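Alright, structures below, take your time with them.
Every number here is computed from the coordinates shown, using simple stated rules; none is lab data. Please read all numbers here as calculations on a predicted model, not as lab measurements. Cβ atoms are built from the backbone, for glycine too; each structure is taken alone.
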Structure P
Amino acid sequence: MKKYMAFLCLLPTMAMGNLLSDADSQLDIVQTACSGLSDEIASVAGIARVNTAVTTVGTVAGGGALYAGVQKNTQDKRIDEIMTEICQAGGCDVNSVATMSEQDFFNNILLPMQQLAEIQERTQKSKKLGNWRTGLMAVNSATGVASAVLSGINRDQSDLIQHATACNIAVSQLSNSYHQMQTSGINPITNPIMNKISSIITWCTELKVSDLEKIERRMTAVMGTGIGGAVIGATGTGVSAAANTDKIRNDDSDDGIRREKRMNTAANVMAGLGTAVGAAGTGVNISVITLANKMVKQATLCEEVLQ
């Protein structure tokens, strides 16, 4: 009878020992499941930072192209005004010139013709601005392609999500063991493992898989802006280059003048769209960096308490 009673007294001790042994094993599992997350998430943030730099360059290039296009329009408008003055004075009509008196010819033709030097200067500026617009839109297109590629790398975070999920499951199981130890009456003071487990549960449950899923969705959006920016930039580059050719610029027919204006307007609109798309991509990238940096801190704190 005494042996039986002694055995009964040992049961709680044996149960506590089993709980502690199980918790120790679960600690090893958590360490394996949660290690390395901070480095993986930091890599995501790093790619997002590079992508931000790329989209920023694209935004600046798009804005520069738009500015060059607007300045080109200013030059072209002044050229049109000068030519209108000359033509209204009769300088564009051979018959009108032939019947003018010397005084009228001097006042109406020779004096306005002095502005031809200004026309030549403004034409050269217009041509140069058109070339700048074309070049900057080509940069805008290239950055759109680069952004789409970088976003594609960051868009699929399935491996990282699986890693984080495994960590969360392991921590959840460790939490269950912790609650069992609490109800069994194990003294945290005499069993320091309890304090360590409590810290792990506190810091390692901060890492949310839903945050990684947000990053995936946001990078999908950035990839869309990158593809859109590349298409807009490429199209705008072609239109801008065509509008600045001598064939288009030197066509003084009514249809030719209207065609040049339409093409320049279209190029400027695309430059504006490219700027807006690049700015949108930059904004989303910054939000990804902010979220990823927060997750890096959370993962680092978790890894520190696991050591």
Structure Q
Amino acid sequence: MKKLRTYLLVCALLLCIAGLAGCGNKGKLNEGDCAGVVSFKSIPKEFSLLDDNLQKEYEVRVTLKNLTTEKEYEIKLTQKNEFKKEISLHPGKYSVKAYATLEPLVHLPVKVADEIVTFDRGIEANVYVLAENEEAFKQYWKDTYPEAEILSADKYSGLIQVNHKVMPIKEIVTELDLSDMDKVIEGEQKTTLTDNERGISITLQNQMSTPQPLSKCEVLSLTVSKNTVVFPDGVTLGTAPEKICHKQTGLYGEPTRFEGMLLFGWDLESTKAVYLDPISGNRITICFKADGSAIRWITYDLKVFE
């Protein structure tokens, strides 16, 4: 135990030293006398129609690096600061880089308007961030905007919305980019296939006692790790847990049970809310991010009786 404690202290000390070394080249956003504004320009109007929690959690992170001193300045643009930040730096030329968080959920990557920006006294510098592909984001929004049918569907109905279409989970195979559908598997065997682009995995089973191609197998389970599928009541990844699981006001109400640590962030595994319908046997497992801020992934199992 004493050796373990010493080892942990040494590791902590090394991390602190590394952190201090890394902070030596970080600059403050108000340390100079050359004014500038960093902003996300021309945000697609469809962004305001995304889930409120996704809008709140989405960040554009911008890094300015002085080409002479190599000092770096980091700026976070969020809904809270209206994606705009005033700064004041020393004169000089700065390289500009930017990226957006929650890319698998929001599907709104960014780019910089200019890779080099000059800060001069008496002249306000403008650092613009733009949507990388506004049309692609609009198409994504159209595909994932909840249809009336999915908004009114019961959570245990087995219905989902993919590519702007509402369908039973068992029919999702036709919507996925799967290359193994001609593969033959043995009787009663199970296999899992994944469409990496959409972040969708499905588990199928040969219900027959004789070998069958996957195209004739039954879908047993669906797991979604990117925001490409809409579930009943309009539930998508990135939604706040309380919007789904609150006993009185949640879209799905109180879960059948919780799994994992109920205190968010206290273990390596995220907390999961499990909903089980004893009539249909359908089970929904909703996994939250470790900090409890949003839905991380959803698994929908068909005909599972416990």
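Taking relative contact order in percent (Cα under 8 Å, 6 or more apart) from the coordinates of each of P, Q, which one would give 13?
Traced to structure Q.
Comparing structures P, Q by mean projected area of the Cα convex hull in nm², for residues 34-137 alone, which one has the largest value? Kindly include the intermediate steps, with their values, before the conclusion.
Values: P: 8.1; Q: 6.3.
Once mean projected area of the Cα convex hull in nm², for residues 34-137 alone is worked out for each structure, P has the highest.
Tell me which structure, out of P, Q, gives -31000 once helix-only ellipticity at 222 nm (-39500 (n - 2.57) for each DSSP H run of 4 or more, over all residues; to 500) is calculated.
Computed on structure P.
Can you rank P, Q by FRET efficiency 1/(1 + (r/R0)^6) of positions 106 and 250 (r between Cβ atoms, R0 = 35 Å, to 0.05) and just name the one with the largest value?
Working: P: 0.75; Q: 0.95.
If we compare FRET efficiency 1/(1 + (r/R0)^6) of positions 106 and 250 (r between Cβ atoms, R0 = 35 Å, to 0.05) over P, Q, the biggest value is for Q.
Work out percent of Cα pairs over 22 Å apart, for residues 82-241 alone for each of structures P, Q, then name the structure with the largest result.
Details: P: 71; Q: 58.
When percent of Cα pairs over 22 Å apart, for residues 82-241 alone is computed for each of P, Q, structure P gives the biggest number.
Out of P, Q, which structure matches 0.95 when FRET efficiency 1/(1 + (r/R0)^6) of positions 74 and 274 (r between Cβ atoms, R0 = 35 Å, to 0.05) is calculated?
P
Assign the value -0.94, -1.22, calculated as log10 I(q)/I(0) by the Debye sum over Cα atoms at q = 0.12, 0.16 Å⁻¹, to the correct structure from P, Q.
Derived from the structure labelled Q.
Comparing FRET efficiency 1/(1 + (r/R0)^6) of positions 66 and 218 (r between Cβ atoms, R0 = 25 Å, to 0.05) across P, Q, which is largest?
Once FRET efficiency 1/(1 + (r/R0)^6) of positions 66 and 218 (r between Cβ atoms, R0 = 25 Å, to 0.05) is tallied for P, Q, the winner is P.
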